[in-house]
Structure P
Amino acid sequence: MAHDEQTTERSQTEYEFLRRKRAEEMRGQLTSFAMMIFLTLIAFTAVAADFSPYLIVPIILLLAAVQVVLQLYHFMHLKEKGTGMIAFFMYSGMFVAFITILALVTIVWW
């Protein structure tokens, strides 16, 4: 009987822990989603306000970069344990792509 009570108590504790963890994860995803919607609205507002393209393009690119980071960490689960090597290779690839694009644009402009 004592063993059954311990098992029931432990499973109830594990259930409560998982429930709290999942609720916290869902709250983080909803917050991230709301932030991405807000950033999109900022981009649309900047375009609708008819600002100079020299101002709009960097703002949109910055907002897009922030959204990519939010999506990677919250929706692609890169914040979890065991994803360090995946994140390293992904960011290394992004860095190499950025440097390549920057070099090609520089060659074309000059």
Structure Q
Amino acid sequence: MEIARTVLAALTCLLLLVAALNKVTGQQSMHDMASHLGIAWPRYRAIGVLELAAVAGIVIGLWWTALGVAAGAGVVLLMVGAVVVHARVKDPLGAMVPALALLVLAAGYTVTSLL
């Protein structure tokens, strides 16, 4: 189970890190996405900061399980919110795939951390 947890943590962190860095560094595509979703840019960038914190929490969670579980659960909640926001603006399913993938990976990591 430890191998599964580590692999899920690595995949979650990789995808989350890419998304977070794009937001935090202010990539134009992220400005466009924030506008499309109706989220003010400072709030959208703050989501990136939360994603970076989640990456750190998941990595540290490989040694301190309680922190990893909290970070993983936080990512699950964040991605549920992302899917809801995409649905609210009537995005197609394809636009939700990154959030859905992170949701599944983070849920898997969180569950395997609890076992």
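Determine which structure produced the value 5.0 for distance in nm of label points 7 Å out along Cα→Cβ at positions 12 and 68, calculated from the coordinates; the candidates are P, Q.
Values: P: 5.0; Q: 0.9.
The read-out comes from structure P.
The maximum of percent of Cα pairs over 19 Å apart over structures P, Q, that is, the highest value, falls on P.
Comparing structures P, Q by distance in nm of label points 7 Å out along Cα→Cβ at positions 28 and 44, which one has the largest value? Show your work: numbers first, answer last.
Numbers: P: 2.8; Q: 1.4.
For this comparison of distance in nm of label points 7 Å out along Cα→Cβ at positions 28 and 44, the top structure is P.
Computing relative contact order in percent (Cα under 8 Å, 6 or more apart) across structures P, Q gives 22 for structure P.
Values in this text are rule-based calculations from the coordinates and carry no lab data. This one's a predicted model, so the numbers in the text were calculated from it and none came from an experiment. Cβ atoms are built from the backbone, for glycine too; each structure is taken alone.
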